[in-house]
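In what follows, structures are represented as structure tokens.
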Structure 1
Amino acid sequence: MSPMHVTIVENTRVTHHGQVGVALHEAAARIDLVKPWAGQVLPARLETDALVVFGGEQSARDDHSHPYLPRLAGLMAETAASGKAVLGICLGAQVFARGLGAENILGAAPEFGWCDVALTPDGADDPLTATLPPDFPIFQWHSDTFSLPPGATRLAGSAMAQNQSFRFGRAGYATQFHFEASRAVVEDWSRTFPDLVESLSPGWHQARLAMAAQRGAAADAHGLALARAWVGMV
């Protein structure tokens, strides 16, 4: 059996693969990395076994500054419809929703930090999320949200964003939350964007270590469980 071969799309300069990277390395996956924000060209169709699309500071509709976004949305939708595994995280989830015909709702659902997310009844039974508790802490950093795409199954929601996760097809998954963001990733984001994170959550730098101890360890475990479950579906 040949090793799995996964295409990863990065949408911004500072991109951590985090817990997703851990699970892919455990599976000895081969990685094709594409950075369309830096001018690299997206494949016309996915030739590898699976597609991962990470986050970024742009919106899913910023075609004027990121003209590749419509093509990425189409690639995600086409790949999921073919039965291959797709994973969109944060902006990746929003672009996936766009490709499936959903509405992108900009600036309406700001969340930052370790936030509570709740599974739906479908989420409690889904192979990606079934191992999670009914309510769980996970890292968030976004202001946009989206409507549930036609034909998709809603797996989780939060007080700010009803559509936190969905499945489309066999193994097409979107999570608005950053389950890849381990405490080490969050620490690096906090170091790299100190003024921005403080503006989003006043007092963040003073409170981060205590919050990481209280909620970050559980979020790390949930994130790795999600990553391993998705890799298992590739």
Structure 2
Amino acid sequence: MPARGRRAGTPTPMLDPLPVAVAAIQGAILLVLAEGVRRGNVAAAVNALAAFAVAVLPFVLGATTALAVAPGLTLWLAVAGLLHAIGMLGLYDSVPRWDTVTHFVSASVVAALCYASVLVAEPSGWGTAAATTILLTFALGLWWELVELVARELGEEFDVEPVLVHYGPRDTLLDLIVDVLGAVAIVAVDVRAFVPVVSPFLGPDTPFLRWAVIALAVGFAALTLLFAGLRY
């Protein structure tokens, strides 16, 4: 009579740790969201919701398009979102340099995406791609600092807790330095993990840099006008 069940000596299949880790971090972000709602902390809840949206974006892309994002990249995005979401519960204020760690991780994600985009759309050599990536990451970091300023002014204008917190010029300078260090780390290690992600959307004939500069210029102009209107 044939034996039932698994044959003797057949190895037990093991779970892939990366998807498990991603699911755990996504669950942690949802816990932060629930805690923000419980405390009535609108800023924490909004940021946790945004972080969760970023963390599940690769799954949405995989389900709705032919694009498959590697689990490692998904984990990277989820960790960056979790660090920021938890920080909004008070760790930005209570834990020294929590902001620094969060900025480094987030900047490295942005830099890796910029690096991949430049390599695909502007194939002009590693040196040019590295310099362009560092400059773009710095510009995006500066744009984010302006977003924080606008968020602060909006909070004061409408007498509500700002969704993002700005800690002053010294912190802005440190954040920008950390952003640049994150970009330097990406290009120094030559991280090309996002190349398969951007390749379906960009090609050697895509004017990526031109559109990136235009988008940044429009973004800076709009935020500057909004900040000036709120400030004065």
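What follows draws every value from the coordinates through simple rules; no lab data is involved. Computed from a predicted model, the values in this text were never measured in an experiment. Cβ atoms are built from the backbone, for glycine too; each structure is taken alone.
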task = Of the structures 1, 2, report the one carrying the highest value of FRET efficiency 1/(1 + (r/R0)^6) of positions 56 and 152 (r between Cβ atoms, R0 = 30 Å, to 0.05).
result = 1
key: Origin of the value -9500, where helix-only ellipticity at 222 nm (-39500 (n - 2.57) for each DSSP H run of 4 or more, over all residues; to 500) was derived from one of 1, 2   = 1
query = Hey, FRET efficiency 1/(1 + (r/R0)^6) of positions 104 and 208 (r between Cβ atoms, R0 = 25 Å, to 0.05) derived from one of 1, 2 reads 0.50; which structure?
reply = 2
note = Comparing 1, 2 on Kirkwood radius over Cα pairs in Å, the highest sits with 2
note = Matching 0.75 (FRET efficiency 1/(1 + (r/R0)^6) of positions 120 and 184 (r between Cβ atoms, R0 = 25 Å, to 0.05), computed) against labels 1, 2 points to structure 2
ask   = FRET efficiency 1/(1 + (r/R0)^6) of positions 48 and 128 (r between Cβ atoms, R0 = 41 Å, to 0.05) was computed and gave 0.60; which structure, 1, 2, did it come from?
value = 2
